[in-house]
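Asker: There are structures below to look over.
Any read-out appearing in this document is the output of simple, stated calculations on the displayed coordinates, not a laboratory observation. These numbers come from a predicted model, not from an experiment. Cβ atoms are built from the backbone, for glycine too; each structure is taken alone.
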Structure 1
Amino acid sequence: MSSNTSPNGGKRLTIGVVEDDPAVLAMVADLLAGEGYETVRCPDAASLMAVLASGRLDLIVLDLRLPDRDGISIAAQVRGTMDVPIIMLTGRGDDIDRIMGLEVGADDYIVKPFNNREFIARVKAVLRRTARESVPVPAPCRRGYRFAGFTLDEDGRRLFDPAGKPVTLTVAEFDLLLALVRAHGRVLSRNQILDLTHHDRDDVFDRTIDVLILRLRRKIERNPQQPWLIRTERGLGYVFDCDIEAFGP
């Protein structure tokens, strides 16, 4: 574990890196430490569970394939007991596992081998979203959209339900919802959604969008089995079919 203070004396965010390949584990941990994060190296699932039992992690970078357990079951267990964000590391042939990771609530995934800058950008994006959700008194929404009682704060990247309570969205879920709301009343194909939400990623595919749509419906629809906010247009794509009110500059 690296030092728990930054050079200026502030507390570092702690990231658990779960990877059984020693070279990859060292590379990822060193990359994060170089950006000022405290890192905890976990070569297997048992190590991660021991860390979580004794303290708090701000983020988990989790490899899908570990010697003692698979990453999907680990992510499901973590998500069922705590809200620590998870970024999954996958191989290019792990499409099905990637989908399952999203279904159990992973916040993002990164395909190995990855570009170091992109990896750090993804980590920072997830941590920014988590930090905003942890602010006890949220700043007022200056720009966004209202629909069906919900308020979508575009600048703060937050969603509030009709009772004013925050709805937890992953980075990918927020990007998808914002794209749908901006195009309300217009059918978006999966390719159009990919263009709007993952501009420079070549590891995203149609089924990923379907999984994210399913997760969004569970969070904003009265009955996810009979959705009325996000409708499926068979053979065409999805449409956000609800009156909206835009506000702000």
Structure 2
Amino acid sequence: GPGEVALADIAILVIDMNEGIMPQTLESVNTLKKFRTPFIIVANKIDLVPYAIEAKNTTFGEFIKIQRQEYLDEFDKRFYKLVGQLYDAGFPADRYDRITDFSKTVAIVPASAKSKVGILDATFVITGLAQRFLESEITLKEDAQARGTIIEVKKEESIGTMLDLVLYQGRFNRTCRIALNTRTGPAVTRIKAIFVNRSSRGKDLEEKEKIAAAAAVRLLITDKLDVIPGSPIIGVKGDSEIEVAFAEIIAES
């Protein structure tokens, strides 16, 4: 189902571009509306729209530039259906790169988690929203609890479990403990390594000792866990924080 993450007063809704808005997503949207939570929508799986020319590790702008007219027609059909559904639900929405006032229009970031297209764009939009809607001290406070949204999970036999995520509050250090959601329920693990993209093309990964929000990050974790994409990731220190994080993760799954 759609990953709904209401953290740090900002939410990311991940939906399938080809399915449009499902009833449970609409429920999430209405909850966000009720609590006046700013949110962005990641319209995932743009690589599965018919006639797509494959591109990896790139921005949405670069991806759309190389597509043929047949793809653009199919893309627009799905995109404007989505915009219409949101409008009917009481939300004016548009593509993030066409919005001038983010406080009046919901930003839609077309993306492909699988091909790593648009992930960086989502990070920029979240950063912009965070600066706009949250007092700067909340986003910049170093001791703010680390929070993010997991976009993609990769299990590599030799290395272990890799998580691609958007970190938009606090910071991660290597050896940090993190709470996340797995197919068998919430779990705690540690960070083994932190990687960030050195270039916007996303081909160059650089290892870091620590990383602060807002950033697109790849984490290698110590345990081989079946982590659920679209779910929250929360930095935890003591047992009491773990309990609270687990409760939050369960409430959102």
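Asker: Relative contact order in percent (Cα under 8 Å, 6 or more apart) computed as 18: which structure among 1, 2?
Answerer: Checking each candidate, the match is 2.
Asker: So, one more: Out of 1, 2, which one gives 0.30 for FRET efficiency 1/(1 + (r/R0)^6) of positions 71 and 151 (r between Cβ atoms, R0 = 30 Å, to 0.05) as computed from the coordinates? Display every interim value, and only then the final one.
Answerer: Numbers: 1: 0.30; 2: 0.85.
Structure 1 accounts for this read-out.
Asker: If you rank structures 1, 2 by Cα Rg over 2.2 N^0.38 Å, which sits at the top with the largest value?
Answerer: Biggest value here belongs to 1.
Asker: When distance in nm of label points 7 Å out along Cα→Cβ at positions 55 and 87 is calculated for each of the structures 1, 2, which structure yields the highest value? It would help to have the intermediate numbers written out before the result.
Answerer: On the way: 1: 2.0; 2: 2.7.
Largest one: structure 2.
Asker: Another one. Quick check: -9000 is what I get for helix-only ellipticity at 222 nm (-39500 (n - 2.57) for each DSSP H run of 4 or more, over all residues; to 500), calculated from one of 1, 2. Which structure matches?
Answerer: On the way: 1: -12000; 2: -9000.
The read-out comes from structure 2.
Asker: Given a computed value of 1.7 for distance in nm of label points 7 Å out along Cα→Cβ at positions 23 and 47, which structure among 1, 2 does it belong to?
Answerer: 1
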